[in-house]
Structure P
Amino acid sequence: MKIGIIGAGAVGSACLTAIVLRRVAQEVVVIDRDRKKARGLVTDVQYGAVLSPRTEVRDGDYSDLAGASLVMITAGVNEKTGGAIDRNDPTGRLRLLDTNVEVYKDIVPRLRDAAPEALALVVTDPPDPLADAVRKLGHERVLSTGTYLDSLRFRFHLGRRLEVSPSSVEAQIVGEHGTSEVFVWSSARLNGAPIRELLPHSSQRWDEFRRDIEQEVRFANIAIIEGIGASQHGIGMICARIAEIILRDERVVVPIGSYQPQYGVTLSLPSVLGHDGAVQVFEPETSGDERQALQRSAETLKAAVGRMKI
């Protein structure tokens, strides 16, 4: 099967490398407005791809996306370039929306014409409203990477604090991939036991624990950018896994962004993911406060989408 990647920057490069290492697809086509940049990336990766003989990597144009099952859109201004790295700014990634909508206005019509049946995966920040932009620009089959990576970060930091493998932790984040994301603490579990029951019975201790974990997760991207300039490798691995689930029609339940009619926007809820995208969506069991927070997250996204000039 064929995958397309639009954008040969840091995130597109990380996606390509992870896809090749996981041997997800038989063919990957990389497109960039600077064809020389796409060719350079492909030339670099193709030598290592010899170790993954199932994968042919090549640069191309939009016409080369014909027949692709999945196209990842990674093009656009990133958080560092767009000035979205202030921990005290409640706007967060939404600060990049206007600039990246303009980028998508050029990309989406070409994608729609070349590969109308392809499932588009929006990776560019902010991915949720940009997925709605893709829909408004005429390509209906679209997902955002949503809170999948956020949820893994949540599990990682819980596992580290509890001194267990993150794979043993059940925890998820829903809503926006951004500052209004909702940590579903009420259903966070370790081997079936609620996380809160594993801590000393002190409300202050629990509040501190929650605050520390949420700070580490919510601002993980900024900490990464401060260290290496771009948050790319984790999302690249996530995108490769999403591609694997879709192309193999695994029907795994993950928190991923799709259009939710009941909220009127794209946001993340636990969803059955397969070849046709999010084929079934579940409303997670939440506390009253978490339900209200999810509604606020939806309203934040709805306001952002309402400001888009499309």
Structure Q
Amino acid sequence: MAQALSNRGRRGRKKDFRDGERLVKRLVSQDLTLSFVPDAEQRLWRTLSRTRYQRTRDKVRLQNQLEALLEEAHIKLSSLVSDLLGVSARRMLRALADGETDPAALAALADQRLRATPAQLRDALGACTELNPVYRRLVKMALADLQLIEHQIEQLDQETASLLREHQDAVQRLAEVPGLGVDSAQQIIAEVGAKAATFDSAKNLVSWVGACPGEEESAGVNRSKRSPKGNRQMRRLLNQAAHAAVKHKGSIFETVYRRLVLRLGHYKTIGAIMHRLCKLIWIILHNDVRYEERGPTVCEKAKRTRTSRMIRTLRTLGYRIEPPLSPA
């Protein structure tokens, strides 16, 4: 498989023999850009990780449908609980599906740490006294589908962990990066490989992912800096990781975000963080190294070390350095 842009021919009627001849000539002259086709083992990793992502989307879709069903039945539970699929909400929904009609009994099933008061819960669940049995059956079906999806996600996690057991060290090293976790590290390895050996440099990986500015240049004029499409799965993972990394207190990504956001804006700054994360992923996988934080704490330590070194240098040159007076 080759990139279509590298095999562009003359405009006109298409002919298979001429196209094949052009393909062979450009392949021999190494002018043809070949596509990345992973091996059978990595394709299996990709299938598992992408199937798990689809099941997660199905869970979110089911949650939205359940919320719309409760709103239609005039049950305002979603306005009082932060997670409609949490422990307290599930207990109340199961009791509601089993035929409970007393709002006070349903409100008593909530956890004590829930911010909503029992009076607010009774008011939100007041419509259950006259709830149509059809709504109860639909809620029961939604809970059964939810339990099935969660069981499938758990099975997919176990399958992925068993297949990546040989590369557990690479998963752990990636999970140490701010913004990434075990799940995202497994998905990244499934997309680029355990060593990222297909990509000769970090720039090649960034270009393949599409986490870099585009270069549509003609006659010295750059007409567009829009990023290439790249790998959609990796772009999604890097986008989520970049948003999580800039919120990590004390990390270098938080410092870079605060420095660039005033000049570039939020979206371009997130793109810059994605670019940096992608290069960092290649270095960690390709060179078998661990992540080292370069945030404000490390910068302060380096600043103190540099200051003491400069003081020693000045004293060696004959200058007299006195410490600043501390306030009383």
Structure R
Amino acid sequence: MAQSAESLPGAPKARQRPADRIFAGSSRGAGIIILVTLAAVSAFLLIEGFPALTTPAEEISILEEQSFIVYVTPLVFGTLWAAALALLMAFPVSIGIALFISHYAPRKIATGLGYAVDLLAAVPSVVYGLWGGVILAPGIRPLYIWLEENLGFIPLFAGPTSGTGRTILTAAIVLAVMVLPIITAVSREVFLQTPRLYEEAALALGATRWEMIRAVVLPVGRGGIISAAMLGLGRALGETLAVAMVLSATGIITVNLISSTNPSTIAANVALSFPEASGLNVNVLIASGLILFAITLVVNSIARWVINLRKDFSGAN
């Protein structure tokens, strides 16, 4: 095989321009900063949360004489339950909107709708929380009453219906609205990256537009779709203010979606309990934050593993 000029013995090395060295150094520095920051956060959570795991429960008032595991289990369940419900509602809607923008809507409508979706992602959490608590919760209560009357034999809708509408399902709907623009924006860009030649080949073979999307666009963009879903799930897992403002939590484990007894989430519990916490109670809240950190890390690791299974086909790397 012929050697390149740079690999020949005695050949002069290519000179790097100052701009290249600056860019390479800044990129390397940015990567190092991310790793250092992640390590610092992990160390802080481990060091500050460790006393809560070793101190007897009787000495920590926030635990109410129960072990830390018993205290945090309902919070972990509520965090996963609310995030899963939000993703279940937001994901199909987001994919539908992304496909409409990228393959169905006229250019002018698609541009305006794309801007509107992007603006939704910039709305502060407190605005979503106010909307969920003041508008959505009272407005959706008649639906909860109907669900109890007609589907009360299903544990999810067993009731009794909450008098305020501040339930885990209401919180999940708010979270779904919050993660919808994130999933939509990423999925839209993924769909637009589908090679035009593939789409035209499918249409030339007689496929309808939907058949082309199902056979070409969705498979090619599968890795990106999973990434979008995981970004939305990460937002739902860590959301604090909106959930704290909407959810009327009692700290129990239940799958009932419309009653006034609801599990809380880790982030909302930390936000509501931290102002009055002191001493070892603060360590307990930090330890619960460590659990949330670990959950997020595991979820993203699983997502990365799934994406890597498809990287040869989807282009993810």
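Laid out as a table, the results:
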{"item": "Answer label among P, Q, R for the case where relative contact order in percent (Cα under 8 Å, 6 or more apart), calculated from the coordinates, equals 14", "result": "Q"}
{"item": "Computed 67 for percent of Cα pairs over 26 Å apart - originating structure among P, Q, R", "result": "Q"}
{"item": "Answer label among P, Q, R for the case where helix-only ellipticity at 222 nm (-39500 (n - 2.57) for each DSSP H run of 4 or more, over all residues; to 500), calculated from the coordinates, equals -14000", "result": "P"}
{"item": "Label whose coordinates, when Cα extents along the principal axes in Å, for residues 32-159 alone is calculated, return 68, 32, 27 (choices P, Q, R)", "result": "Q"}
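Read-outs: derived from the displayed coordinates by stated rules, not from any lab. The structure presented is a predicted model; accordingly, all values stated were derived computationally and were not measured.
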